[in-house]
1. Consider the structures P, Q: one of them gives 60, 52, 40 for Cα extents along the principal axes in Å as calculated from the coordinates. Say which.
2. Tell me which of P, Q gives 23, 11, 9 when you compute semi-axes √(5λ) of the Cα gyration tensor in Å, for residues 94-149 alone.
3. If Rg/Rh (Cα atoms, Kirkwood Rh), for residues 62-125 alone comes out at 1.02 when worked out from the coordinates, which of P, Q was used?
4. With relative contact order in percent (Cα under 8 Å, 6 or more apart) derived from the coordinates and found to be 28, which of P, Q does the value describe?
5. Given a value of -25500 for helix-only ellipticity at 222 nm (-39500 (n - 2.57) for each DSSP H run of 4 or more, over all residues; to 500), point me to the structure among P, Q it was derived from.
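Rule-based calculations on the coordinates, nothing more; no lab input. Quantities reported herein were computed from a predicted structural model and do not represent experimental measurements.
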Structure P
Amino acid sequence: MGRVLLFRNYWLKENRIMKVSEFKARLKLLKKEELIKHLASLYQNFGNVKDYFISTLNPDEEKNTQLKYKTAIQNEFFPKRGHGKARLSIAKKAISDFKKISSSPELICDLMLFYVEQGVEFTNEYGDINEQFYISMEDMYDRALKLMGKNDLMKAFKKRCLQVVVDTDDIGWGFHDTLADLYYEYFKI
C-alpha cells in the first residue's frame, strides 16, 4: 500500500498540468526566434492551431476557415460519394472545434444552424431516424437560438430558423412541435 501511494504522489507531482501563469513565465524566458520556431511548429503540425492562427491573424479568412468545418458536417450527412453515416458526434465535434478558434458569434450560429439544417434534410431524404437523433437536433437548435439572442443576431437568422421549422412539418417523434415551440419562444411571434 505504501509503495502505491508513493508512486501515485510521484506520478501526480511529475505529471501535473502546468498552470497558465507558469506557462507564460516559461515563454518569457524564450528568445524571440525560439518562440517563433515553436509557434511555426505548432502551425505546421496541428490543424486546429493552424485554423486558429489563420482566423486570428487574418480575420478576413475566418469565413474560409469555417467552410472546412461546414464541409466536415456536410460529409457526415451527404458525402460526395455514398450515403451519409450521420455520426452526430463527429458533426458536433466540428462545431466544438470551430468554437475554439472563432471569435465570430455569427459564424458559430451559422455553423450550428447548418448542423440542424443538414439533420432535417437527412431525415427528409432517408426517413425517420431515432429519438436521440432528434434530441441532438433540438438541442443544437436551442443553443443556436440562445447564442443568436445573446449576440443580437435573431433578425439575421430569422428566415433560416423558420425554414427549419417548416421543413420538419412531416417528421415524427414530436420533432416539428419542439422546434416550432423553440422558434416561437425565441422570436416571440
Structure Q
Amino acid sequence: MVYLLYGEETYLLEAKLKKLKKEFGEAVKGINFIQIDAENISEIISDIETPAFGYSTKLIIARNTGLFKKEKKAAKGKSKKTEATNSLEGKIADYMMEHKDILEEDVTLIFVEETVEKNSLYKAIEAVGEITNFEPLKLPQIVENIRKICSLYKVNIGADVAKYFVECCGTNMQDLINEIRKLIEYVGPERNNSKRRY
C-alpha cells in the first residue's frame, strides 16, 4: 500500500505514521525497513524491488524527498526544478502505476511531506494508495482532542477550561500536549479541572 501524509498539523501526522508502523509489525532497519530522504530518493525503485530477506513485506518511509515541492518560476517562466527531479518523479509515478501488485502485496510505502503539489506522482498515489492532508484543526476539534488526551491521563477538564488553555498556549497540538503533560506532572492525575479559576 502507498500512503502520502502531509500538512501543517504535525502531531496528527506523526500519530498516523506511528499507527501505520504499528500495523506493519516488526520492522528491522536495513532488512524490511528502509528510510529515504532527499539524499537517497533516487534509490527508491530498487529499494522497492529488493526483497526483504526473511520477511514477507517491507516498510519504506520516504520523508521530505522534495518530489512534491512546488516549482518556483524563474524570470523567463522556466522552472527551477531540475530535469532530474522531474524525470525521477515521473519514473516513480509510472513505476507505481505499472507495479500496483507489488505495492499492494509486498511493500508499504509511506511518503511524509510538509507541503505537496498535485503533480504526476501525487496523481499516481491517489490512484493506487491513500492521501491524507493534516490541516490545522479548528477550535472545537482542538478542544475535543485536549479533553480526550486529558482523560487518558485520568484528568477531567471542562470545555471552557480547554478553550482558555488553547487561548493561552496556541493551536499547535504538539505544544498543547507538552503543556498538558507539564500541568499533569505538577498537579497529578485523578484531578478534576473542569472549572476555570481566576
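1. P
2. Numbers: P: 23, 11, 9; Q: 31, 14, 8.
It must be structure P, since only it matches.
3. Details: P: 0.97; Q: 1.02.
The structure behind it is Q.
4. Going through each structure in turn, the value belongs to Q.
5. Working: P: -25500; Q: -14500.
Going through each structure in turn, the value belongs to P.
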